[in-house]
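The structures considered in this document are given below.
Please treat every number below as a calculation from the coordinates, not as lab data. Computed from a prediction, not measured in an experiment: that's the story for all the values here. Cβ atoms are built from the backbone, for glycine too; each structure is taken alone.
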Structure I
Amino acid sequence: MKGIRTRLIVYFGLILLLIVLVLEGLFYWAVHTYYFGTATEALVTRSTTFTTFINKYATGYRLKDKARYILENASDEEYAKIEVLDINGKVILNSYGFQTGEIIQTTDVTDALKGQTGIYVGKTPQTRERVIAVSAPLTFDGEYVGVLRYTISAEPFYQAVGRIAMYGAGVGAGVVIFAFALSLIIAKRIVDPIEDLTKAATQMATGNFSARAVKRYDDEVGTLAEAFNYMAAEIGRNEKLKNDFISSVSHELRTPLTSIKGWGETLISGGLSEPEETMLGLEVISKETDRLIGLVEELLDFSKFQSGEMKLSLERMDLREVLDDLQLQYAIRSQEKKVALQMEIPASPLAVMGDFNRLKQVFVNLLDNAFKFTPRGGSIILTAAAAAGRLMIAVADTGEGIDAEDLPHITGKFYKGRSKLSGSGLGLAICKEIVELHGGRLSVHSHLGQGTTITVELPEAPSLPETEQG
C-alpha cells in the first residue's frame, strides 16, 4: 500500500465493490418483492373473492357443510392447496378430501380468526417446506366459525429469485472485473506522469539539469510538469551563471595577480637598483591593483542587485554635470589612444531625478567599453537630447561591433561574447540594472565591423514651479 498506484487500485476497487454489493442487494430485494408480492397479491385476491362468495351464498351452512360446499365448488384449475380450519386451528378438510386433524396456528390463521385477511410466508412445521399462505374468516350467523386457508409452495419462487440473483451476481462480478481493469488504466494515467517527474527530479539531483518532465495531459499534473520544467530551466540557468561567474572571475583575477606577482618578484630580485625599471613595475602593479579594485566593486554591485539591496540616492540633478565631468576625465585617454571623443550636449538643462554617482558609473562603463573596442584612428560620439519627457543619451563608436548572435545576450550577466579582451562581463548588466532602477531603458544597436551604439533612455524630471526656480 506504499505506492499511489496500489492505493488507487485498492480504494477504487473497494468503492466499486461496495457499490456493486449495494446495488446487488437492492436488485435482489426488488426481484424478491416483485415475485412474492405478485404471488401473494394473486392469492389474496382468490382467497378473498372465494371466501366472500361462500359467506354470502352459504350463510345457512354450518362449518362442515361449508367445507364440503367449498370443495365441491372449487375450480379444477386451482393450483393452491385449500384448507378449512375450525376456530381452534384444526384442519377439518382440505382440497384433497382429507381430514388431517392438523392444528395450524400460524399468524395468518390467528389474524383470520380476528376477522382479518391473514398472510404467512414461512416454513411448514412438518415438511419445513417454504410456503405462502393466505387465510380469510368463515362466518355463520354473523360469527366467525372457521378459516378458509389457501397455501402454495414458495420453493419455485425462491429458485427463480435465486437464479436471477446468480445472474445479477455474475453481472456484478463482470462489472467489478471491468472496473478493476479500468482502475489499472486510470491509475497508470495518473501515476505515470508522476513517475516521469520523479525520474526527472532524480536526474537533476545527480547534476543533469537538462532533464525535463514530459507533459502528458492538460491537467493538474501537466501543470506541475510545466512548473517543474520551468524550475529546471531556471536552475540550469543559475548553474550556468555560477559556472560563468567562477570561470570569469578566476580568469580576471589570475591576470592582474600574475602581473603583480611577477613584477613584485622582479623588483625584489633587482634590489630596486634600476629606477626606470622600478617605476615601470610600480606603475604596472598600480594599474593591475586598480583593475582588481574595479572587478571587486563590480562583483559587490552585482551581489547587491541579485539580493535586491541596491539603493539609490535620488535627487533632482542636471545630467550635463555628469557628462561634463566625463569629457574632462576622458580627454587625456582620447589623446593617448588616438581616438577622437566628441560630445554633443545641449545648452538647456537635462533635468532628471537620479543618483549622481550611479549614473556616472553607467556612462563611465559605456565610455570604457567604447575606448576598449575602438581602434586607433576611430571616433566616439556621445550625444544627449530631451524630447517628449524623455532624455536620450547615446554613446556611438566606430569599433569592431558586436556579432548578431551575441547582441541579444550582451547585457546578460558574465556574457562576453566572442571578445577576447579582459573584463568580467558584468559591466553592461550592471548598467542595465542601474538604468532600470531609474525608470529608464538601455538598448544596444550594433553591426559587426561597423561599430556599436548604446542608448540610455531616462525619464525627464518635471519642471519646477516658477517660485522654486526663483
Structure II
Amino acid sequence: MTATNPAERIEHDSLGEVRMPADALYGPQTQRAVDNFPVSGRPMPVAFIDALCRLKGACARGNERIGTLDSDRAAAIAGAADRLVDGLAAGQFREAFPVDVYQTGSGTSSNMNANEVIAHLAADADVHPNDHVNMSQSSNDVVPSAIRVMSVLQIEQQMLPALAHLETVLLGRAKELQDVVKTGRTHLMDATPIRFDQMIEGYVEQLRGWRGAVEQACDRNLALPLGGTAVGTGLNAPQGFAQASVEALNRDLACERSFILLSRPAAGMSVQDDSLALSSALRGVAAFLHKLANDLRWMNSGPLAGLGEISLPALQPGSSIMPGKVNPVVPESAAMVAVQIQGLDHAIAMAAQSGNFELNVMFPLVAANLDEMINLAANASRLLADKAIAGFTVNRERIERDLAANPILVTALNPVIGYEAGAAIAKRAYAEGRAVIDVAREMTDLDEATLTELLDPRRLTGEG
C-alpha cells in the first residue's frame, strides 16, 4: 500500500502500518515514538546519539569478528555509524533523531531510532535494523552503555579541560596578587587579615578536590554492561561478542581512558549507581562554582555602598532605568548554573532509584541531565575564568583603608595583653571610629615600635 500524500510514506512494523514523512531517514518504530511522546519537544542530546552510533559501529565490528555478521553488512553498518558521528559533529542529521527525552524508560525508542537510521543509510547492503544493526544487543544494555560512553567522552573533552583552565587562571591571579592583604571575613563580619593569594589558593584546593571526584566517577563509568542484553544474562549475545565490541570501541575512540566490560552486566542495567556517582561529583563542582561566584559578587559589591574591594570587568549595562549601573553578570550566570546543576542532580538521584528488578526505567532522563550538567559546568567554569577572574582589578586604596580601620587587628595583641584587654581596645576603637593602633597606644604600655610590629597586617597573615 502506498501513501496518497506525496509527502508521506507508509511502512510496517510488528504492530501494523505507520504513516511517516516520505524523506525521513528513520523508520516506523521511531515514528511511533514521535507520535506517542509529544512531551517536551526536546530530543535526546547529540552527545548521547553520538555515543549510541559509536556503539552500533563497534557492535557491528564485534559481530563480524566472532563470525555472526558478514563483512559486507558489518562494513556498511560501521560506515553508516561513522557517517552519522561525523555529520552530527558538523550539525547534520539532527532531524533524523527526533525522539523526545521523555519516552520509554529503557530508551528503546532511541535505540530503535539509531537502528533504523543506520539501516536506512546502509540499505544497499540489505541491512535490517533489528536483525543486523541490533544483533547481539538489547536496548537494556546498549542504552546504559551509551550513557557511560557519552559521559566519559564529555568529561574528558569538556569538563576536565575547563576545570584545568579555571585552575590556571586562579593560580595566575594568586601569584599576581600575593602582595595584597585584605580584611578577612567570617559570618560576613570583619575578621583577621588574609592575603589575596591565600584566599585564591583556597579556591584552588577546593577545585582540585572536586576535579578529583569527577575523575574518580568518570573512571567508574568506563565499565559497560554491553552483552547483558535483556536482563543481564547475555541471552542472544554470543560468547566473545561483548569483548570484541568494546575492543573495537576503544580502537575507534582512542581516549585517554579505555572502556572495559562490567563483570556483572545486570549491575549497569538494573541501577544507575555509576551515573549517580558522576552526577554527585558534578553537584560538588556546582557548589564550588556557586561559592566562588558569590565571593566575587560580594567583593565587587557597591562600588560605593558595598565592599568595593575588586572591580569585575564591565561587560554590559546593568539597568534599563539606572544609567551607569554595571552588574556582576558572569558570577550571576554561574550561580544560576550551579542551582540548575544541583536540581538536575536531584532528578538523577530520583531516577537512579527508579529501577524494578532487572531494569532501571529512567535511562533517557539520566542521559539528558548528565549531558546538560557537564555542558553547563564546563561553560560556566570557562566564563568565570575568562570574563570575571582574569580581568578583575583590585581597589588597593579601599582595601588598605578598611584594613587599617579594622578593630579585629587587636587579635594580634592577645598573647601580650590578654583577650579581655584586647576586647576593650576593640570596643573602644569601634565606638570611636579610630584605628586600633591609636587606641592601643593609649590603653597599653606597649611602645610604638612594638605595636607597629604586632599590628602589621601582613604579619597577621602568617608572613612576618
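Worth pointing out:
- A value of 22, 39, 24, 13, 3, 0 for P(r) over Cα pairs in 20 Å bins from 0, in percent, calculated from one of I, II, originates in structure II.
- Given 5.1 for distance in nm of label points 7 Å out along Cα→Cβ at positions 289 and 441, calculated: source structure among I, II: II
- Label whose coordinates, when percent of Cα pairs over 15 Å apart, for residues 217-256 alone is calculated, return 49 (choices I, II): II
- Structures compared: I, II; top value of mean count of other Cβ atoms within 10 Å over residues 169-176, i.e. the largest, recorded for II.
- Structure from which 24.9 was derived, mean count of other Cβ atoms within 10 Å over residues 361-368, options I, II: II
- Largest in relative contact order in percent (Cα under 8 Å, 6 or more apart) among the labelled structures I, II is structure II.
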